[in-house]
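Listed next: structures, encoded as structure tokens.
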Structure P
């Protein structure tokens, strides 16, 4: 899409902030006014639009995309988003551990078990784990506790949590990252543990490394979105 504006600005609007292109307030694809919760997020989105060249490339504006998603999807289907995030408690990667090979099992013990312990210490959520691939059905009490935590996030926080949970395949990793318990590289390590182990045995695979780089970028974008949309962010860089 050809660049159609010259000036980008931000201003206060109601209880939030808006971004304007040539004094026209930016709107989402669903025609919602893009009202942002913090000046920091508005300034970062302004920068995305300011750095476009002669062509506007939506792929180079991850914060704008996440903000659009918040207002067009999360806000409109909040309960559905919460339900989807909570469903990961039954399939969370860190709950499906192995006994063999021993060295991979030890890596899982080192990287994943502390996250499960932290989850219990933080919110008294004790997830059941399995040594194998047998499906886990978490207890009703556990799911209710998970629901309470997930529901406590506002729409912008939910968008970040949804993106991180989906990308990492783990609500445990996502929550630990958003609360500052782990940093982005540790989150990536935990989410790709088995693939990294396989590459340590058989050598690096360019396609897998490309996937990891894309995941790192997605995690970083969702993390930045969470920090910028919050009055105080927890995520470690």
Structure Q
């Protein structure tokens, strides 16, 4: 991976500058290349282009003046920006920055990668960043190669939302398109070899990074709804909780 492009959305200048300095300290200590840009609100972030960033630090309690979240309750402002990002089909990793841990729990509904409590302390940030960097590197550059019809496709693992099998046909759902292959799901699962890909039933392998909701025996992966089988539910929910908690 080249230099990691990081965006900070924080309306308090001192807080933004502090986080930027701590990230630079981490980069120097770990030998990781960072490019950091700070924005006072979500509107400026979107004007700059979300796709230009590999990682986003988002303050949950932004000022209500942000036009993207006009009228929202203060503690929900950052959440509204995150919801807009996900509504546009973007899977940019989000780390919430907040004064209260109880608000961070809501971040999991938009697939937040992690959360950091204010005031941000370097030792705490370092532990979080070690996990975050591992996650970014583990999937960012990994690819698998599959035969699809008469062609051979190289697929970025991080772009795979889920894989399903029907009869002898396996369908791979990625961010931009879906395509079919006759490679068995079990073979693809072994090739991916990543704990973030979990079976929710015998026919579906799901990338936990794209799960947006669990409601009873149904999980949402973007606009798709998939049934969790009774035999797989405990294993799937446990893996999802570990992923959201940063330990997977």
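Just so it is clear, none of the values below were taken in a lab; they were calculated from the coordinates. Please read all numbers here as calculations on a predicted model, not as lab measurements. Cβ atoms are built from the backbone, for glycine too; each structure is taken alone.
List of remarks:
- Answer label among P, Q for the case where distance in nm of label points 7 Å out along Cα→Cβ at positions 134 and 198, calculated from the coordinates, equals 2.5: P
- Rg/Rh (Cα atoms, Kirkwood Rh) from the coordinates reads 0.98; which among P, Q: Q
- With distance in nm of label points 7 Å out along Cα→Cβ at positions 54 and 222 derived as 3.7, matching label from P, Q: P
- For distance in nm of label points 7 Å out along Cα→Cβ at positions 86 and 190 computed as 3.5, the structure of P, Q it came from: Q
- Which of P, Q yields 2.5 [distance in nm of label points 7 Å out along Cα→Cβ at positions 94 and 214, calculated]: P
- Which of P, Q yields 182 [volume of the Cα convex hull per residue in Å³, for residues 14-117 alone, calculated]: P
- Structures P, Q were shown, and helix-only ellipticity at 222 nm (-39500 (n - 2.57) for each DSSP H run of 4 or more, over all residues; to 500) at -17000 was computed from P.
- Given 22.2 for mean count of other Cβ atoms within 10 Å over residues 78-85, calculated: source structure among P, Q: Q
- Among P, Q, structure where relative contact order in percent (Cα under 8 Å, 6 or more apart) as derived comes to 12: Q
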